[in-house]
Structure formats: C-alpha cells, structure tokens
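Any read-out appearing in this document is the output of simple, stated calculations on the displayed coordinates, not a laboratory observation. Just so it is clear, the structure is predicted and the values come from calculations on it, not from any experiment.
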Structure 1
Amino acid sequence: MNPQLFFWVPAILRLLLALGCAGVIWFFWGMTAGLIAGVAIMTFLVAVQLHYLYRLGNWLDNPASEKIPDGWGAWTDVFSRLYRIRRDTERNQAELAEWLTRFRQAMSRLPDGVVIMDDVLFLEWCNPVAEQHLGLSLERDRGMRVTNLIRHPDFMDYIILGRYEQPLTLTLRERKLVVHLIPFEDRRQILVTHDATQSERIDMMRRDFIANASHELRTPLTVINGFLEIASTQPNLDQATRLGHIKLMTEQGQRMQNLVEDMLTLTRLESIDYPMRPERVNMGKLLEQILQEGLALSAGRHTITLTVDGSDINGNADELRSAFGNLVSNAVRYTPADGSIDILWRDTEQGSQFIVRDTGIGIQPEHIPRLTERFYRVDKSRSRDTQGTGLGLAIVKHALLRHGATIAIESEVGKGSSFIVYFQSSSR
C-alpha cells in the first residue's frame, strides 16, 4: 500500500467515525448535545495528537531504540517506523565503532608511525609508534597543528613546499626517520613515519666491516707483494735477507689466514641456517684444553690458574671452546709479563658462570660498550703487535648468544679486567 494512503485512510475513517458519533447524538438528543459531543470528541483527538507530539519531541532530544514510546492509531505506525530506523542506525553505529576499534588496534600494532590530520594539519589521531617517533601525545596534542608540535626545519620545509612525491629523511629525537605525507579524501592527510635507525646502523656496520676487512687484508698483502717484488728484481739477495723476507711473508700469510678464518667463523655463527646441535659438554675437559692453549701462548711469561667448581652444560663444544679460548688468549696478549690470569668455572643460583680475570693493562670505560663490535680496537698499534684480528670478541658475543648466555666486562685501567659469562639455569 502507498505510505500516504496508509496514513490518510485510517485518519479519515477515525474522523468520519467521530462525526458519525456526533450525528447519532444530535439525532437522539438534539443539536446542542450533538455539537457538544462533536467538540468533545475533536478536543480529545487533538489532545491525543498533542500528547504523542510531546512524547515524540522528548524522544528526539535523547533518541534510543529502547525508549521509543508506544503509539495509538497512526502514531503506532510512526513509532514503529522510527524504531526500525533507529535500530538500523544503532546497528550501523555499532559496526562502525567496531571497525574503528579494529582499525586503531591494527594501526597501533604497525611498526611504522601513523598520524591522521585534517587539511590544515590539525592532529586528529596518531598511533603509539608515531608518539615515540615524533614526541607527540594524542591525549595532550589532539586538535593542535602538527607543525607547531614538530619544530624541525626540514620537516617545516617539506610541509610548506608540498612536494610529497618523495619521502623526507630527517634525524629527530636521536632517530633517523623516513617521513611521508599522503593526502587522502578531501580534508584528510596521513603522515607515515618509518624508523630507519636500525637499518642505517646495519648498513654502517656492513660498510665498516668491508672497509676494515679490506684494510686488514691490504696490509699483509702489501708486505708479501713488496717482498715478492724484491725477490723478482734482486735474485742475488744474500741467504739471511731472503730467509728474513720469507719469515715475514709467512707471518703475514698466517695473519691473513687467521683473519679469513675468523670472518668465516663469525659468518657461520650469525647464520640462521647453521644449527647449533647441542650436546652435553664436559666442562672440566674443555677448560683443561683451554688452559693448555693459554700456557702455550704465554710461554711461561704469566701465572695462569684454572678452578673448575661447576657442572657440565648443554651446548656446542667447538663454539664454547672458540668463545672461551678467545677470552683467555686476549687475557694473555694484554697482560704484561709476570702478570696473573685466573680462569674460573662455577655454579650459582642464577646459572653457571665462566670468568677470566687478569692483571693486565685494563680498558677505559668509554671503550667497554664497543668491545664486541667487529674490528673495534682500543689501541690499534698494540693490537697489531699482539697479532689480533679484531674479531675475537665479536665471535665470543655471537657464540654466547647461540647458547642464551651474556657477557659482562669489568675493568680498571692499569689494574686488570674481568670477563664474566652468565649462562641460564636451563643450560645445565
């Protein structure tokens, strides 16, 4: 049925019924009674309409599907339709709220920062990562202009010039950020921030590694090529000089071999495709071998002691031998003659500990955090004298990481150093 007919037909029928009632009263009780009855019926109908109009007005002030009033006559259909419309609206609002909640949860879990702004750069919403990257606070800064919150000259130029085809790279709050502004809709813009600090650090480490490895290999190659050139241009060198050259070339060749082996070891330890294959390691036997290697390297110049007071652990014997051997050999190399080196293996409540304590030259505090970096040397000239490759402590670090262990370094210049390796209780 046509909605208009659906409304007007019942209304006309009620009006005709009222007039009919007034006419019947007129017929039986006279004109005066009929007029009074007609006025009374019309007044009643008007009062009913005003009552429902009043209730409708109150509901419109606070609309809710459960508060829609019951109707009479045509109002029954009106309120019924309002109920359906309001119910659909509430359902749509609930779905939109749910989707908005899911969207914000998804944005909050993104590794990149997301800032939503209007067309004049007023902050509407941002995720926690953006708060960390840009120093924003959604609760505090909502409704404020982003250019007033991020006072970086490069960022201001990027926003003002409006060249958003290419992202902007800037350093902010000790982070290297890649910032990209993306216009969307008619009155909205999205600012996306990506933290490139770690990737930049990795690239820098890769560049430094290649540069340092090339430098370390170039020095012995220069020596070897120089002596070979002398040998080829001066075939009549005396025997003593020739033997001296051969000795130096052999030393430099061994140095290159050690460097290559250490680089291969480090690469293998860092590879996720190289499983550890843990086994039960006899620590007493392993540490006795390391003690003998340390004594051979020392050649009687130091007093080296070994104390084994701990249990065996699960791990890879070769990797542990490499890590512990590097710590002991470093202690021997950087401890003057007549010094002492103590090697200790013990159990604690937190787990097993391996300690190498020496009376060597010590390390200045500012160098300690960087000791496990590749090719990092406190004193480059002294390191070359001790025939180190600069990769020993990096190998130690990665070998221990594969065993779930950590290393702590305590040192005092002129008095010595202690390298303490902590194994978790689960390694026993």
Structure 2
Amino acid sequence: MRNQDQFFEECINEQRRSFLKYTSAGFAGSYLILNSAYGITSLAAKIPELSVLDFGAKGDGLNDDSFAFQQACDVAAKFGGARVHLPDPDKYYRLLFPVYLSDNTEVFGQGENTRIIFEDPLFVKGRGGFVIGSSQEANREYARKRYLNKQNVSTINPDFKNPEQRQYLRDNPRFLQAENSIIHDLYIEAKFTRENINNWGGYGINFVNARNCHAYNVWGRGWTQLIGMGSDVPPETPSNHNCSARNLHVISPDLKRTYYSIGFIANSTSCVIENAQQHSPMTAGSLNGSGIATNLCEDCIIKNIKIPDLGKTVTSEGVLINNSSGCLVENILIGNARTAVSVFYNDAKTLNPVKPNYFSNIKGVNCEVVLAVYSKFNVIRYVSSVNSTHNILLKNSNATNNYIYSPPESVTASKNLSQRFLSVHKFITSQLR
C-alpha cells in the first residue's frame, strides 16, 4: 500500500507540467489572496487549478467520490495551495466520508447544479460534509488514516487538544489548523440510506480551528446545520477567527432533528453569517430546531437573514445570541416561530458593557415573541411585528442596562417578571431611549 508521501509525490509529478506553466519562481511567490470589503472572495488567478475528475471522481451517483475529493485537497495543500474545481457532474458526486481542507485551498463548482450528496453523514464521521481545519471530533489525521487504510473508523482523536472555552484562536494562534481556504458555488445534501434512515446529524461545512476561511454561494438540503463554526461542549471546543459564510440557501433542513438550520457560531471571534435564507420549515414538534445561533462569541455578525416559515419546533428561535458581546444582528425576517430573535446569557463573564450587542431591523411574522431579552448591555432599534403576540419582551430580571429605542407600548415584561417587581413600568422605562 502506498503511504501518504508516496501518494503526494506521484500526484505532484503528474501535475508538475501544469504547475510550472503557472509559475517559474515556485508557488510561494505567486500565491495571493484577494480581499474585498466582505473578506476573502477568491484565490488569485495565477495558481494551480486541479480537477477532481483527474483524481478519479465520477459524478455518476454510484461510485464513492470522497477519496478523489480528499486526494485533490491534499495535493492542493502539498503544493502550498491550489484551486480544486468540481465540474458539474453527470448525476451527482456521491461521498461516503467527509472531506478536509487545510491551508490555501479553494474548492468550487458552478453553482446549484454542482451537486454533492454526502451519504450517511453521521456525527461519528467527523460531523458531516466538508471540514475546514481539524479538531478532536473532526480530526483530519484520523480521517486520512481511514482513507489510506480503507477502514470506516471514527474521526474522533482523544489526544487532540482544542482551545478551551473562550480561549479564542484570535489570541492563541498555536491552535490554528487551517487558513485562507474557501468553498463556494456548490449544492450539498445530507442523505441517509435505508440502513440509517432513523439517524440524523451532520454539518454541511464545518469550520474548526480555522482563520480567514470562507464559504459562499452554497445550497444545502437535509443538514442538522448547513454551517458549523466552532463548538461549545468540552472537549470539542474548536475556535475560529475572521471566517464567514454568505449567500446561503437552506432548501430544506433536516426534517428529523435540526440544531441550527442555517448555522451556529461558537467559541469564535469576528465571524459572519450573512445573506441566508431558509426555504421550507422544520418539522413541527421536533427536537431543538432554530435558525442561527452564537455562543461564547465576540464581534460576530448575523445579517440579512430571511426565514419566512421557521416551524414550531421545541425551541423554534430564528436567531439566538447567547453569552456573546460586540455582536451585530441586523435585517432579520422570521416567520412562524416561537421567538424570532433572543438574547441570553448564563455566564456573566461574557458580558461586556463597553461592547454591547446591536439589534436592528428585526421583524417577526406570526411569532409568539419578536425579540426576547434575557440579557444586559444590548442596543435595540427598529423591532416590528406582524400578527405576533409580543414585540419586545423582557423575559427575566437579567434584562437590565439595555438601550431600547422603541415606544413604551411595544415593550412588555413576562408574567413571571411582573409578579416579582413592584414597579414593572419603572423597570421597562428605565431602558427606553
């Protein structure tokens, strides 16, 4: 059996002519990242471009193309970076295992017709589809062992050390596992076979210990989360910094059980989910089931989100900001939810009066509550409701020191809170601006 170095050498020799055509000074001298006001958008044009077809991908919906995808991404890393092209398949690319990106790799297709179906993307298999970086549960080295040994082993590496909660990658770059990688213009689906029909799980694109990495123009179906950025349950607490996911379409979420249909940002800083839409609801009464959330984050952005029908799941929150500071939540439309937007904390160390969270242009339609406040140090503007029970609801006694730019009649307190306070009116008006 070939070892990894032999495989790399064979692939590099095979690609050397096209590689030298792009640069005579070596790849390191030619590799550039293009930045815009919205972050990294594409790798520079004059770098190697690989095709998954050259590594054996079939796109026929029958063969397992995951090894071909992984080979292309590994060779891109061996080059120091490359663009990995996914031509539109004849049917779809069938992948039976997650694909890992490390540094300076751009994986791209043409859009919604570049169809990829991850079959049985159970949590034991590295949490789903594409993984940018590496962590204890979604471990790149363990995945490579599986590919080379052809054994369906778990990707959980108990010896890998993630940063701890709030030990941010921003401040601790020694935890870095991937940088300057991009995924875009793809359709990715989670599909379970008859043998696993009652299972669920999987993140479409999972950022773990990644910096300056991005995804955009992504269509997803069937995922527990289309986007995962970090995690918050020890010991799986990877961190990310300056990562983004934009222009997302959740055609249909996981109808059995969904965590956060569009995405979750955890234990991370300066990350973004923007321009995202969910096109169909989650199953009413199913466990969990919210749109987007943060936990243990700083300076993150959730913006331009449209979920006309979220679905009345157990939690049924459109956007949840939890234990976070300095975050911006703007231009949010949520329909048919228990709560359109919530802000909450249970760790006082995450509160920062000089870095409040900002909420602006929040609209709820047919919701029980448009904006539920369980937290301090938030600036709230332009909250509106259509056929909703409460506009802004102060849920508990932690909801103090907020700046609420809204008329008094649009702000109420929960019944439990009313019973505890002698002057609920004073409690509310002290926060109005």
Structure 3
Amino acid sequence: MTIESQVTDHLSSRDILTVTQLNQAVSRLLEQSFVSTWVRGEISNFTQASSGHWYFTLKDQAASVRAVMFRSRAAAIGFTPKSGDSVELRGRVTLYEARGEYQLQVEQMRRAGLGSLFEAFLSLKSKLAAEGMFDADVKRQISAFPRAIGVITSLGAAALRDVLTALARRAPHVPVIIYPSPVQGMDAAIQLRQALANANERNEVDTILMVRGGGSIEDLWSFNDEALARDIASSVIPVISGVGHETDFTIADFVADLRAPTPTAAAELACVTRAVLLDRVARAHDALADHVQRHIDRLYQRVDRASAALVSPAQRLAHQQEKIQSLVYRMSSAWQRYAQMRLSRQERVAARLAARLPDVAPARTSLTRLSVDMVQAQRRLLALRAARLEHAQAQLRALSPEHTLGRGYAIVQASDGSILRDAALVESGQTLDLTLAKGVVHVRAD
C-alpha cells in the first residue's frame, strides 16, 4: 500500500496533505512495517538528559541512525554506555514527527558479542533457581565471631590486597588463610572448585570469602560455572561472594550464602570489628566491677537501646526522599504510558473526525447573527437596569436622613442619646445635642 492510498483511506476525498498528516502516515507505515528487531553498531554523540532519557547515534562504517532510550528502559540494563561502545540494541523504528526524522526507539541494550554468554547466564540462572538453590531457607548463617577466615582468590589480585587491608583494619585478631586460585582463564573454574574443596577438607576456617575485582562478562565467566555453583551450594563452610563491582552479578553470587557488592564489602561482612568486640568486653567488665551501680547501669542500657532505636532526621529525610523518587518514577512511567495511549486514541479519533467533518458555514452564519442579537439584547437590558438603579438611588436619597437634615432640620438628642420629639419633655438647664447636616451642636435648654 502506498502512502497516498493509505492517507486517502483515512482522509476520504482530501487530496492535499499537510506536513503533519504526511508525517503521521509515514509514522504509521514504519511502525506497521518494522517489528521489534536487533541492530548492532557503535554509539556516538551519547547524551543523558536530566529526565534520565538517553539520546545517541548508532553508526557503522557506512551509515548512522538516531536512537532514543527512555528512562524506564535505561534503568534496567545495568550499565551506562559511552561514545565508542559497540552494542547490540533491540527496538522499534519510529518517526519523530516534529522534524520528520526516523529514529530507533530502544527497548533493550547489551554489549556487542555478549549475547550468547548472557543467554547462557540466564539459562543457568533459571535452571538453578528452579531447583531452589537460590532460596533463602537453604542459606547458611554467617558466623559473627569466626575463629579464622578463608579467602579464595588469586595471589596477585588487587581484590586480595583490598580484603587483607579491610580485615587488618577491622579485625586484626582474626587469622586469615588464603587458598590461592586463578580467577580468570580456561582452568579458573576447576581450580576455584579445588580451592573450595581444600578449604572444606581442612576445615580450619568458619567463613570463606570468594572474591575478585570487576571486569567484563568474559572476565567473570569462571564464576558462572555450574559445577562451581553446585560446590558452593553444598559447601559445609558458609561462603560469601564478593565478585566484581556492585553492578556485576554472577551465578556464584546467587548460590553463595551471602553476596557482597565488592571484595572489600565481603571482608566487612565476614566478622564483627575488633572495636565492637572490645566495646562489648569493656561494657561487660564495667557491669561486673561496678556491682553497686547495677541499677544505674540498667538505666544506662535502657537509654542506649532507646537511642539506638531513634532515627535521625537525616535518615528519615533520606528514606522519604527515596520513597518520593520511587513514586515520581512510577508516576512518570504511568503518565508516559497514559499519554501514549491517549495520543494514539486522539490520532484515531482525529482521522475519523476529519473524514466525517460537517459543513459548519451555515451554523457559523447563524452563530454570528445570534451573537449580534445577544449583544444588542444585553445592551438594552443593561440600559434598563441602569435606569432602574438610578431611579432607586434617587428615591433612596430623597428618603435618607441626610437629605432631610440638608433642608434645615436637626435631630435633638438627650445626653443619654435618646431622640426628643416633644418639647414638653425638655427640662430647663438640660444639655442637648443638635445633629445638623454638617456637624453636631451642644446646647442647654433655657
């Protein structure tokens, strides 16, 4: 179907299109002709608007196309791209009608070449989740006071230095045993399993940290090994996973008893700090030594518990701000969906209305004549009302006390404010007030 024939179907006998109608027709053709599809290219001119929407150009060696990814979709991909990145996008071809430019409205994004790995990751994740290996009730409790902590990682990894530094700062009294293993490469998964089996066999630690720094999905792929995941799930010793950065997720994170966003965070979750332990010992010693002040100590403990239960204004405001941001995001998404639905409905109604638009010329002539008649009738009514108002004002002025006083009359009042109407009631020497048209005269009767 051509554009002209499609538009003629909707616009009846109209032969000349406006620019808006042309762009609307092209937009409908694009949306009907192109279903959601995957496109590969390089990102350039990337811009993140204050609204959270992403605008960029997707190009290859010979061509380019503008693209947009709305905030609700961008928040779900787990990373922020930059100019020069090679990506694979899934989206719909649409037309930006205001400029007549076609664009790609992106729904999903992934780094180029990672499609098969990511699909394998999702497949294994679904399989293990169906077996219940991610359930919270199968997770082991992490000991708050371990006699020793084991670390499975590469000896040359920066993650090992981060973990040792954090543990030396927080809990120097806890021994650390390292079970070295490569964390990247062909045999990394096998050696990670051997290190975990060695730790369980020796049974000399209460918690195992399996850590490494961040990297691409290929770099972290050893931690997506199914056999390693099953070994972690069946480990006698609880395992804390600290693989990659905060936005990185591996299968090991899901099957571990506790997932930390970074290696340093894994060290912080492994045990209570030395300062906390020393504080507990000091408080216990004070309670035993100061038996006479036991009652006061109990009161102090009540105060401490009450203080700990208090929420600072900053925390409360931060919590409220998070709730507001969540509501704003939900409202914005709902409004976008509602606006798109109403826009589509409006376009359909406008097309139907344009096809059935009646001749309004006779009605316009009648409306003009009635408008003139209404204005003239309103003027006559205003003139009549003005005459009646003026007549009422004249009567009111004639009957008002001020008008009577203006003709030379006066109001005589006794000292108590009562009005005198009979001279026989006036006594000699009585003080009277005479109210004239202008002013008041105080007199005495003789």
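Comparing Rg/Rh (Cα atoms, Kirkwood Rh) across structures 1, 2, 3, the highest figure is found for 1. I have -18500 for helix-only ellipticity at 222 nm (-39500 (n - 2.57) for each DSSP H run of 4 or more, over all residues; to 500), calculated from one of the structures 1, 2, 3. Which structure is it? This figure was derived from 1.
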